[in-house]
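Chemist: Below you'll find the structures, each written out as structure tokens.
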Structure P
Amino acid sequence: MREIIEISVNDVKPDSVDILKAQGISPGKKPSLKVDILLKSAMELFLEFSHPIAIISEISIPEFEVVYCGEGLNERETPLDGIVKKADNLALFATTVGDELGQKIDELLKKNEFALGTMLDFVSSAGAEEIADIAEGHFYELLSKKGRISPSTGILRYCPGYCGWHVSGQKKLFEFLRPEDIGITLLYSFLMKPLKSISGVIIAGEKDIHIFEDSYPFCSKCKTHSCRDRINSLFKE
């Protein structure tokens with residue numbers, strides 16, 4: 001199964017609370033009038049210039065192990081080493097907000113509209129995560145329709161550049177998935193173009209397989225430890 005998912009921009013409009021939180025404004029704290037105006041303007045630009053799209057493709061565990069090995073630069077021990085072996089179903093994915101939005105951000109910055117350009121960058125990053133959430137949910141629905149989901153199933157995505165999976169893993173991921181079909185290309189640095197793109201693997205299996213301690217050597221370099229919230233969300237009623 002390999003599928004391109006067309007997504008409405010209205011379905012990926014990010015939450016204002018999440019955007020403000022990323023800028024250090026805690027939930028419940030009212031932003032200044034200036035910040036509020038900037039956020040509204042950035043949201044309007046996001047809706048105008050974003051073109052969300054995703055691609056997913058099922059992959060077997062042996063196939064993914066080849067992809068995951070990448071260029072041989074992964075950390076010696078990673079959470080995915082154990083998680084993949086216990087997985088029931090896997091899918092590679094790539095998502096993007098499109099190139100036009102990135103061009104708009106660059107345009108604003110070049111015109112010295114730094115405040116709006118920076119706010120639009122925050123909004124675009126949050127929107128990119130929303131698109132990845134939709135891809136993740138789409139894979140869950142596909143598995144559910146095929147009877148391959150149970151009440152104990154947990155589904156999470158993992159991306160090159162995080163959790164010990166070296167960013168150079170993008171190369172083999174692109175060779176398998178071919179996200180060029182939705183306008184995503186891979187630069188020599190292994191970063192993606194458009195920049196506001198996300199790729200990785202979606203793993204479905206027993207919820208417990210996703211539990212790991214963030215005590216690996218590379219975890220100390222992580223600024224957000226967002227994996228904690230994502231893992232905990234699997235066990236919320």
Structure Q
Amino acid sequence: MKLIGHEESRKISYFQVDGNRLMTPAALLSDLQEAAINHSDSLGYPVEYLAGKKVGWAVLNWHLQVGRMPKLGESITIQTWCEKCRRMQAIRCFYVLDEKGEIILKGISRWIYMNLEKRKPENIPQEMIEKYHSGQESAIPDEKFIMPKEQTGEPVTVHTLEITRRDTDSNGHANNVKYLEWAMDDVPDEIYDRMQMVDVRIVYRKECVRGNEVVLKTYIKDTDEGKEIRTFITDKAQTVLAEAVTLWQ
């Protein structure tokens with residue numbers, strides 16, 4: 001299958017890995033985000049252009065199916081393409097390939113086109129739709145971006161943090177990668193160090209900005225497929241800003 005999109009290769013650096021010398025989930029998500037931005041640049045819509053128009057893309061969902069995490073010093077290839085692009089939304093897909101050309105990750109994400117002044121969605125220009133839309137098959141067919149059911153019981157951890165300058169991006173809100181980084185901090189060591197993360201789902205419901213205080217509540221559930229870890233990120237009024245769910249085997 002010929003890729004109708006964007007492809008780039010990179011080597012896994014020391015600052016991107018954890019104590020197991022494997023790429024951290026947040027570093028992986030950051031590289032996928034970077035590839036998406038580079039694809040947009042190549043189509044004629046760099047960040048500077050969008051900022052000048054006071055528009056931008058905000059991600060609503062991620063779903064990653066992980067065969068294995070890349071290792072320190074390993075070279076990977078990231079492929080990304082826009083499966084669908086219409087009205088206010090775009091569906092972007094990803095493959096991560098190892099040095100043998102084998103797929104080690106499949107990913108899909110949903111993005112919304114935003115008016116940054118009004119902080120509201122707006123229709124994607126037709127010219128942009130024509131450039132982004134590839135019609136290529138999905139990396140994860142029939143994806144509905146459905147999150148697992150509500151967690152019951154007591155959380156294993158609860159803590160608060162304040163959004164600082166280092167957490168924010170060019171749109172002025174907490175970068176989507178940060179939510180996964182926060183969630184990973186609350187995965188117990190016995191799971192993170194001894195098990196493999198095989199699935200990641202994230203939904204972003206409401207943005208948060210510098211100075212906001214957020215509350216993280218993490219729950220663990222045993223399922224037939226492995227240990228499911230779910231983190232709710234809320235504001236002080238308990239409004240859910242985002243949810244991150246990972247599956248470990």
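Taken together, the values in this text are just the output of simple stated rules run on the coordinates, not laboratory data. Computed from a predicted model, the values in this text were never measured in an experiment. Cβ atoms are built from the backbone, for glycine too; each structure is taken alone.
Chemist: To test your reading of the models, identify which of P, Q gives 13.0 for mean count of other Cβ atoms within 10 Å over residues 114-121 when calculated.
Modeler: Values: P: 19.0; Q: 13.0.
Derived from the structure labelled Q.
Chemist: When Rg/Rh (Cα atoms, Kirkwood Rh), for residues 18-145 alone is calculated for each of the structures P, Q, which structure yields the highest value?
Modeler: Working: P: 1.09; Q: 0.99.
Answer by largest value of Rg/Rh (Cα atoms, Kirkwood Rh), for residues 18-145 alone: P.
Chemist: Then there is this: To test your reading of the models, identify which of P, Q gives 13.0, 38 for Rg and Dmax of the Cα atoms in Å, for residues 50-97 alone when calculated. Display every interim value, and only then the final one.
Modeler: Values: P: 13.0, 38; Q: 14.6, 41.
Structure of origin is P.
Chemist: Mean count of other Cβ atoms within 10 Å over residues 26-33 was computed and gave 9.0; which structure, P, Q, did it come from?
Modeler: On the way: P: 9.0; Q: 21.5.
Only one of P, Q returns 9.0 for mean count of other Cβ atoms within 10 Å over residues 26-33, namely P.
Chemist: Work out distance in nm of label points 7 Å out along Cα→Cβ at positions 42 and 90 for each of structures P, Q, then name the structure with the largest result. The partial results should precede the final answer.
Modeler: Details: P: 3.6; Q: 1.3.
Max of distance in nm of label points 7 Å out along Cα→Cβ at positions 42 and 90: P.
Chemist: P, Q: which one has relative contact order in percent (Cα under 8 Å, 6 or more apart), as calculated, at 27?
Modeler: Details: P: 27; Q: 18.
Computed on structure P.
Chemist: Can I ask one more? Identify the structure, out of P, Q, from whose coordinates helix-only ellipticity at 222 nm (-39500 (n - 2.57) for each DSSP H run of 4 or more, over all residues; to 500) was calculated to give -5000.
Modeler: Values: P: -13000; Q: -5000.
The value was obtained from structure Q.
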